[in-house]
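Take a look at the structures below.
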Structure I
Amino acid sequence: MGTAIYTGVNGLLVQQRKLDVVASNIANVNTTGYRGARVLFQDLFSQTLAGGSAPVGNFGGTNPLQVGLGVQIASIDTNFEQGSLITTGVSSDLAIQGAGFFILSDGLNDRYSRDGSFRINANGVLVDPATGLRVRGFMANEQGVIDTNAAPTDITIPVGATGIVRATENATLIGNLNADVAAGTTVTRSITVYDSLGTAREVSLLFTKTANTNEWSWEATFNGVTVSPVPAGTITFSPDGTLVDDPLTPQDETLGLISIPVAAFPTDTALPATPFEFAIHFGALTQLSMGADANSDVTLRNQDGFPRGVLQSFNIGGNGEINGVFTNGLTKVIAQVALATFANVSGLERDGNNLFRETPASGTAQVGGPQSGGRGSVSGGVLENSNVDLGAEFSNLIITQRGFQANARTISAADTLLQETVNLGR
């Protein structure tokens, strides 16, 4: 009788432990990035009353006689299946579609999480606001290039603090030079371009009709200094008014190069470190008849320079790259979120606060960028919900409750039999 009672008590204990796990899953049904758990049972050592015997002659042999001594927990496994994604609209919220984990650090130790509810702190560092741990990734260099083979560092997104400029490299003119004007007629146009400091610079272009009917000469001046065009400043048109296609400089390519030496800049402004050079494209110009009294209508169609802009916002692509959007319209890659994977993800140990820690069972973290090494992709403006199946958990709740009740009945029945045995002595 005593064995049955101890077996029943043992069953109550493991059913209670399973109930704890089910209760935790249900409690975390709306926890961001939560990973549900399950309990697996296995029987305890059995008491052997008689061993099995082999067949001998006409004797068929016997099977062993064993009495089980109860149940124990074989394992409590974590379910690392993908959870559903919910849209938040917050650019710093991240979600992983795949097997990877975000890497969070306190500067000494790394933790791993599927919870991507991150924020930018006062220093512009991407952090987990619940724990203060910093998100790890790869910072881009000045050219926006990322080296995912480097060691991960803290991700800094200095909104409102970082400036960016782009010096003009190409300027394209459009319009018509009047074919009816006399030789010696001039056309002057002023264009605005930007140097390497993002400073707007006014360059004056002078077009002069030559004695050749279909030819114009041109030159550029800046701050009163004539800037010699390279190659020689001559524009030749064909009889149909289109630009002659020079085999060395096709009309849709560079037809002139303006190089402004540092000495030509005003001394009361910041000076670019090197001569300011940009190409002039004349391919869209024409020479058509407009009447002798009409004015040519040459204008600047576009130029690719920008003044200084400040980091205004950011967005995150599927490859985990953080793209900064600046007030001048430019975008630039700032950083890339790092992800980690493990040879045995089930070997990770829960550390609270939606965090996991590495253990000898999990193996060493394999760190790299998203969309490589099976780490998955990263989505911005969304979060991953808990992967707990509420319907399945309620089913487990019922089964666990019945299992607990059945073990309690075993104890009650054994107690009744033991009481009857005691009554035999009366």
Structure II
Amino acid sequence: MPITAQELGGRLRIARQACGLTQDDVARFLGMSRSTVAQMELGNRAVTSLELDKLAYFFGRDIREFVAETFEEEDALAALFRAEPEIAGQPAVADSLRAAIALGREITNIENLLGIDRELVGAVSFDVPAPRSRWEAIQQGERAAEQERRRMGLGWAPAPPLPELFETQGVRTGVVDLPDDVSGLTISNRRAGLFILANRRHVAVRRRFSFAHEYAHTLFDRRLLGTVSRAENRDALIEVRANAFAAAFLMPSEGVRQSIAALGKGKPSRAIAQVFDEAGAVQAEGRTKPGSQDIQLYDLVHIAHHFGVSRQAALFRLLNLRLVTQAEFDQLKTADDAGCGRELASLLSLPDEDEDDKDGFRHRVLSLGLEAYRRELITRAKLVEVATLLSMEAEEIQGLLRHVGL
């Protein structure tokens, strides 16, 4: 049964208020007066299909939600805006989030048209009690990292590019411009799916850590609909847990130890062994040369590059695994802070920490869109709309279609 104009207006008002937006905000977005918006919300002024489509985008909703039999008062975008009013007040950032949610919905629609069952590749979740202390949060994060690496078949090797890896787990990724103190955020939307976004302004290795951090939120905190990871909130237990997960996922303990062993280090300075033959035992003792096992700055540079993390992240992991002492940590950190680590990496011809991530998500979306267009399941205009949401220019889209013969 069609809903009334008054009911539609009420849903628009609820969606606007859930996002913390004013009628003036909506009026500016639509290019009309505030009084006209007020009349729309009262049901005294008809809402055109074009206006409803624009409003759905503005509120981070699917247009069908506004005409469905039931209506949910809060969605992912509203949850994020409520938790982080500062983001809602930055038009460029807010619009990036709206675009991410809109893109997620379009992908889900295309997958449905192609007969792809998203549930078959849905992301797993961890049903654990909320941590009561930092130590418990760390333990939960590290255990989950070990289990996820085992489930994904990663062993102790460095993780592959995370956007491609997480896409196979039913989690979409992207990079957007965010405030400098925000490393990333997670969006959990029933129609758009799971999205993790990292800050485009941060260097690539930090974005890689952020992707792993946000992936932890999809495992543990999906019920929140959305989370924002801010530097000032690093003491929050769910953030401690996500950071512990990211460190253990990107730098598995055994993998780090094997990497150090390959450098001829990591052995104890003094080792004792007993050989027993039922009648008695013979003791043997071995010692390494003084200083031969000390981790040097060039070792740190190598380990960070090997696991695709920052030197600072690698250094903290070495400290937590007790592979360096606090005094050695302080010495290495001081040297890296002075720029010696970056200079060493350059001299060793290693990539800079800002080398771009591979965007497997973008490739997959374009492939799905092209296949749906080839089968005449979507129009050319819809394909262009999806490509535009991926920040493709008109000439790029035209060239893409020409090269694939469409």
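Please treat every number below as a calculation from the coordinates, not as lab data. Remember, it's a predicted structure, so these values are computed and weren't measured experimentally. Cβ atoms are built from the backbone, for glycine too; each structure is taken alone.
Ranked on volume of the Cα convex hull per residue in Å³, for residues 207-334 alone, which label among I, II comes first with the largest value?
By volume of the Cα convex hull per residue in Å³, for residues 207-334 alone, the leading structure of I, II is I.
If semi-axes √(5λ) of the Cα gyration tensor in Å comes out at 82, 21, 18 when worked out from the coordinates, which of I, II was used?
I
Where is distance in nm of label points 7 Å out along Cα→Cβ at positions 23 and 263 largest, in which of I, II?
I
Taking 1.09 as the value of Rg/Rh (Cα atoms, Kirkwood Rh), for residues 159-374 alone derived from one of the structures shown (I, II), identify that structure.
II
Given that helix-only ellipticity at 222 nm (-39500 (n - 2.57) for each DSSP H run of 4 or more, over all residues; to 500), derived from a single structure, equals -16500, which label among I, II identifies that structure?
Considering all the candidates, the number was obtained from II.
Given structures I, II, which gives the highest value for relative contact order in percent (Cα under 8 Å, 6 or more apart)?
When relative contact order in percent (Cα under 8 Å, 6 or more apart) is calculated for I, II, structure I comes out on top.
Among I, II, considering only distance in nm of label points 7 Å out along Cα→Cβ at positions 79 and 199, which has the greatest calculated value?
Largest calculated value belongs to I.
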